[in-house]
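Undergrad: There are structures below to look over.
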Structure 1
Amino acid sequence: MKLMIASDIHGSALYCGQLLQAYEREGADRLLLLGDILYHGPRNDLPEGYAPKEVIAMLNPMKEDLLCVRGNCDTEVDQMVLEFPIMAEYCLLQLPCASAPEKGSSEKGREQTCGDNGSGNRGQRTVTIFATHGHVYHPHHLPPLKQGDILLNGHTHIPACEEIMDMEGRTYRYLNPGSVSIPKEGSAHSYMIWENGAFIWKNLEGEEYMTWKTDSRC
């Protein structure tokens, strides 16, 4: 399975179009959108190409390809015009880790992020991803997680790949694809790809700028 992950389109038909071109180019199986699809939000300037009706027309025909969680700018009015569910606060994904550690890598280090996570299937290592927009659950207000889980957010418009720790000393990985339309802190208009146990950050032209494998560091 190949998964594309993106966030914070904020009604930009220009950048939504570029994202969908990238989706077709990547040949991904599903597109996970981490919220803030149509409305630009009162704290943001209008993104270039702001045209929410055009974004609706682009995304509705793709409804079978889309998985979504609700952003702080998404409302019931947005749900009325979109033909796929967007109001879930979070989703849980359990994905296989990299098939084998790279030469010279530590199997012990891999165990820290790629256990069976309670799945009962000890023959295949998996990693659990808690995907949510980031305005409720984020690195400073963690949801219930197990050691080695991944917290996947949008919201900040800043790409991220960081190890985080809770008050009890358990460690997790925080990932963020950045923003499709309104990137901040000099970051690119970007998305992420998950495939074969690796997360890859790319700009909308498809140029890779960061990678993290489930058995390695950023």
Structure 2
Amino acid sequence: MKQLSLKNIFQTKVHPVIKTLIINNILCLTGWAFINPIFAVFVLDKIIGSSLGTIGVCYFIYFVVKGVFQLIISNYLDKTEGEVDDYFALLFGQFLNLVVPLLLLFSQSIVELYLIFFLYGIADALYVPPWNALFTRYINPKRVSFEWSLNSTGFNFGSALAVLIGSSLAAVLGFPLVFIFVAFCQLVSFLILLPLKKYFYHQKKITPQYYFPLRD
């Protein structure tokens, strides 16, 4: 049995698909973490006639739309052979996540906010199911807890940093630059997914053959 140490923990190789999905997820979710602390202030300050109730309705729309559509989308992806469908659903969802902060930047009314959060729900309904499916298929079966935790820890540290400095950036630079920065994070998240297509052009959803041997 190997001695438990930080060196041993991080010595294990991680599949390129897993590495890319983790980086993508960290950038995507950390980007949104810049907006979350300031969103209420943005709405109350910039949207005429808005209230705290407006913010609640926005997130209600998001969660309901995401919850309903991700069931429909995930069912379709499971029934469709191959992984190309998963890959393009992930790409489209990530692209919509790029569009949403730019739309928020130009929003002027409560109705526009509601429509944007409807689109945000669709974006994550497209993004989350294929991301989870691909991550599950390509994960090292002997490092399941570690690789899921690697993703979670990356997101935790990224979000902690974003929450810490997001409000300060808004105060110093203003809301527009924060939204543009979040859109930039989503753009990078989208671009780093593009090289992954070579892994997914096969006929069936399969458990991949790892490029490294699995050892105890």
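Undergrad: When helix-only ellipticity at 222 nm (-39500 (n - 2.57) for each DSSP H run of 4 or more, over all residues; to 500) is computed for each of 1, 2, which one produces -26500? Write down the numbers at each step before the final one.
TA: Details: 1: -4500; 2: -26500.
Structure 2 accounts for this read-out.
Undergrad: For which of 1, 2 does volume of the Cα convex hull per residue in Å³, for residues 66-177 alone, calculated from the coordinates, equal 118? List each step's numbers first, then the result.
TA: Numbers: 1: 130; 2: 118.
The read-out comes from structure 2.
Undergrad: Something else now. Say we calculate distance in nm of label points 7 Å out along Cα→Cβ at positions 42 and 194 for every structure; which of 1, 2 gives the highest result?
TA: That would be structure 1.
Undergrad: Where does the value 3.0 come from, among 1, 2, when distance in nm of label points 7 Å out along Cα→Cβ at positions 50 and 74 is the thing being computed? Could the numbers behind the result be given before it?
TA: Details: 1: 2.1; 2: 3.0.
Derived from 2, not from the others.
Undergrad: Have a look at 1, 2 and say which one yields 1, 7, 13, 16, 18, 15, 11, 8, 6, 3, 1, 0, 0 for P(r) over Cα pairs in 5 Å bins from 0, in percent, as calculated.
TA: Numbers: 1: 1, 7, 16, 20, 20, 16, 10, 6, 3, 1, 0; 2: 1, 7, 13, 16, 18, 15, 11, 8, 6, 3, 1, 0, 0.
Value 1, 7, 13, 16, 18, 15, 11, 8, 6, 3, 1, 0, 0 for P(r) over Cα pairs in 5 Å bins from 0, in percent corresponds to 2 out of 1, 2.
Undergrad: Looking at relative contact order in percent (Cα under 8 Å, 6 or more apart), point out which structure of 1, 2 has the largest value.
TA: Details: 1: 22; 2: 40.
Going through 1, 2 one by one, relative contact order in percent (Cα under 8 Å, 6 or more apart) is largest in 2.
Undergrad: Quick one: P(r) over Cα pairs in 5 Å bins from 0, in percent, for residues 26-97 alone came out at 3, 14, 24, 25, 18, 10, 4, 2 when computed from one of 1, 2, so which one is it? Present the calculation step by step, with values, prior to reporting the outcome.
TA: On the way: 1: 3, 14, 24, 25, 18, 10, 4, 2; 2: 3, 13, 16, 19, 18, 13, 9, 6, 3, 1.
This value belongs to structure 1.
Undergrad: Any idea which of 1, 2 comes out highest on mean projected area of the Cα convex hull in nm², for residues 138-185 alone?
TA: Working: 1: 3.3; 2: 4.0.
Largest value of mean projected area of the Cα convex hull in nm², for residues 138-185 alone: 2.
A short reminder: the numbers here are calculations on the coordinates, not readings from a lab. The structure presented is a predicted model; accordingly, all values stated were derived computationally and were not measured. Cβ atoms are built from the backbone, for glycine too; each structure is taken alone.
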